[in-house]
1. One of 1, 2 was used to compute log10 I(q)/I(0) by the Debye sum over Cα atoms at q = 0.15, 0.19, 0.21 Å⁻¹, for residues 9-160 alone, and the answer was -1.17, -1.47, -1.46. Which one was it?
2. Of structures 1, 2, which gives 24.2 when mean count of other Cβ atoms within 10 Å over residues 113-120 is computed from the coordinates?
3. Starting from the value 21: which structure in 1, 2 was relative contact order in percent (Cα under 8 Å, 6 or more apart) calculated from?
4. Can you rank 1, 2 by FRET efficiency 1/(1 + (r/R0)^6) of positions 129 and 257 (r between Cβ atoms, R0 = 30 Å, to 0.05) and just name the one with the largest value?
5. State the single structure among 1, 2 that was used to calculate helix-only ellipticity at 222 nm (-39500 (n - 2.57) for each DSSP H run of 4 or more, over all residues; to 500), giving -7500.
Structure 1
Amino acid sequence: MVRILFLGEVTGRPGLTAIKAGLESLKEEYDIDYTVANAEGMTNGFGLGRQHAIQLSKSGIDLITGGEKLFYKVDMVEFISHQSFIIRPANYPPQCPGKSFRIVTLKDRKFVFINLQGNALLQRQNLQNAFLSIDSLLKKLAEKEGNIIPMVQFHAAATAEKKTMKFFLDGRAAAVIGTHTKVLSADESISGKGLAYISDNGRVGSFMSVGGFDAENEISKLRSQLPLRSQECWNDGIIQGVVVSVDEERGRSTAIERISRHVKITRPEARNEKGSDNTAE
């Protein structure tokens, strides 16, 4: 049995701090073989910077996926072209840098992890239809790689679109794991054909917050309609996600379990007794 941990969206420095505080024990407890995390909001909640990507990798994340904010940090445009541990959505245009999938061997069986972005309610970008993209990609992978097990991370805003993808890929993939809302949903399931599904696998960062951000600031933003920048929140650290168990011989998922583990996180500035302005993590 192969056990894969899909972490929720890592939000800001609190998310990185939570990973450092609790990921290792989680991986030992669940006997994890591979760890995937969406981290498009790792750097101040907007984008993923090069240094934060490296820190996530060193902290035990095997694969980083993205979404509409992945390239908000300019240094990611060049960095992703030279790295295999970060993948961008498969329905981005061919001219976009980076790879959209990663093939790995786990317990002598080939798995392919695919990043995909939804179209509904995410209209700021002109992307290829997600269903056409994944259909074409799976056919090409089957021709080239043969009997390979697809695991899809679907970054999408609409639950209906995610649910539709579940049925579209049933029997063709072993998992469709939703991200984007940063709220852990309670609709995890295993289909009769062995597809593990959840609409959203939550977030890693602050639990008592608005999607990982400071609540008072978000209230001010909505009350004033001013373009205030969201501020990271350090209240009540949490690691959320799902563990998917895959029968590698049959290429089918047999179980999916929600994870929600509170961990202690402390703002780096608060640990600096001299009160310096050094916020490096």
Structure 2
Amino acid sequence: MIIMTTLEIFLIAITAGIVGSILGLGGGIIIVPALTLLFGVSMRTAVAASTVSIIATSTGAAVAYLHDRLSNVRVAMWLEMGTATGALTGALVAGYISQRLLFILFGALLAYSGYNMFKSRKAELPGEVVPDRISKRLNLAGSYYDQLLRRRVDYQVTRSIPGLIIMYFSGAAAGLLGIGAGIFKVPAMDQVMRMPFKVSTATSNFMIGVTAASGAVVYFARGDVKPLIAGPVVLGVLLGALVGARLMVRMRATTIRKLFIPLIIYTAIMMIYKGISQ
């Protein structure tokens, strides 16, 4: 019975790793509901396993994406300053702000991002992008070889400050509401900073590992990481992330975007619903 349950968790984790690495969200969006609803695992244990698995997703996918030069490390480091600061702020003010209002507000912002993403769903690459001063100074522009288009893609990055501000609020949302910040990272890089969608998801993968690592320390210290649960989750997610990374570089950006849009709309609806029903 235990062996069968472990195998089922492992197979679900593989799926989570594939989806997480392709969309840049980590596997938590699948892992937590699966563990709690299908296997009766406590929320704290499920979130702990999910957090550790996000590090596995990021590590597994990052190797492939860095090799293909899809992850923009400079952009990741720039935006991670906003995410980390926002997460700290969220943790500090969590007891003073109405979560109901925040759920509705962030849900509405996600819905708006999903609408903008839907409008650009047929665009394989962003149009002409004029870099801002900070982007030029920090050399945030990049290039990668697109295996599907069979050519080198050079791109610029713009609106560096608005992107950083959005990352601050995404970090705050993660700290305040207990949601993954990855769902905000990809739209910010895609819609605001005008980066290619593949680069956005790959860079998000790199970033979520850095964010999750700090949270994992707390879960380990509290004893929330249960080896019989976290073990198959991490192994499955790592395997899935490696497969997903190989699939993503061969997919059209429009296809990845179409997979992302229903997820962001669903998350927005659930956040608004949770805010109204509280």
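Read-outs: derived from the displayed coordinates by stated rules, not from any lab. Not measured: the values here are computed from a predicted model. Cβ atoms are built from the backbone, for glycine too; each structure is taken alone.
1. It traces back to 2.
2. Checking each candidate, the match is 1.
3. Structure 1 accounts for this read-out.
4. 2
5. 1
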